[in-house]
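**Q** In the part that follows, the structures are each spelled out as structure tokens.
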Structure I
Amino acid sequence: MVLSDEDIVKFQALYRNELGMEINREDAYEKGIKLLRLMSVVYKPMTEKEYKQIQKHRNDTLPLLINKINQYEPK
């Protein structure tokens, strides 16, 4: 992975805007590369099949959750 000069400048701006601190080019490059590596490991787009499975699971379990919550509500 490589960050372009433009990417580094954008990362420095984001860092400054979000954290209120300046960061030099070397640190911006290092942190930017680490962020990209993290995102490539963590982020995996979901297939439509996986999305449907998750939605089905949510729909199946939501009534159970609501029932449990209602059991513990003070009356």
Structure II
Amino acid sequence: MIVGWQDTTLRLRVTAPPVDGAANTAVTRLLAEALGVPPSSVSVVSGLHGRSKIVEITGLGRAEIQRRLDLMLASAS
């Protein structure tokens, strides 16, 4: 579940346990679905073993990512 923005941080909530990369996989799938890109376009580049993560999305620019997420969050309200 995408919770929303907190300052410049996108808050997510996943139910997958932090075991064997399951939570990281859930994060990448959630973001890929929200952005309309294949899961292979989303990768966790920092925070593999922690709660805070930095992800990289290939194929979309920062402005397009922001636009798609903002549209998705607005339609969910």
Structure III
Amino acid sequence: MSVEITCGKCGEKITNMKMLKSLKDVLNPTNGKCPSCGQKLSTSEFSLDVEEKWSQYDLFFKNFLIFFIFFIIF
């Protein structure tokens, strides 16, 4: 799982993490501000967008199952 932190004002990517960390640890290197626009980043006011990403293996397996089920039915 990958987590991307972006600025809510300018949309600039602040960091990309492979493992979850606390927001304070993430914002510490930037002093709690967006390095691009200077917007103060809050640890209490934020939004979370979840996006499901399929790996190539998952897509292959999903397509295989669809083909297999279709083949059995017809």
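**Q** helix-only ellipticity at 222 nm (-39500 (n - 2.57) for each DSSP H run of 4 or more, over all residues; to 500) was computed and gave -12000; which structure, I, II, III, did it come from? Present the calculation step by step, with values, prior to reporting the outcome.
**A** Values: I: -26500; II: -12000; III: -9500.
Source structure: II.
**Q** Hey, Kirkwood radius over Cα pairs in Å derived from one of I, II, III reads 16.3; which structure? Don't skip to the end; give the middle numbers.
**A** Values: I: 16.3; II: 12.8; III: 15.2.
Source structure for this number: I.
No lab work stands behind these numbers, since they all come straight from the coordinates. Computed from a predicted structure; not experimentally measured.
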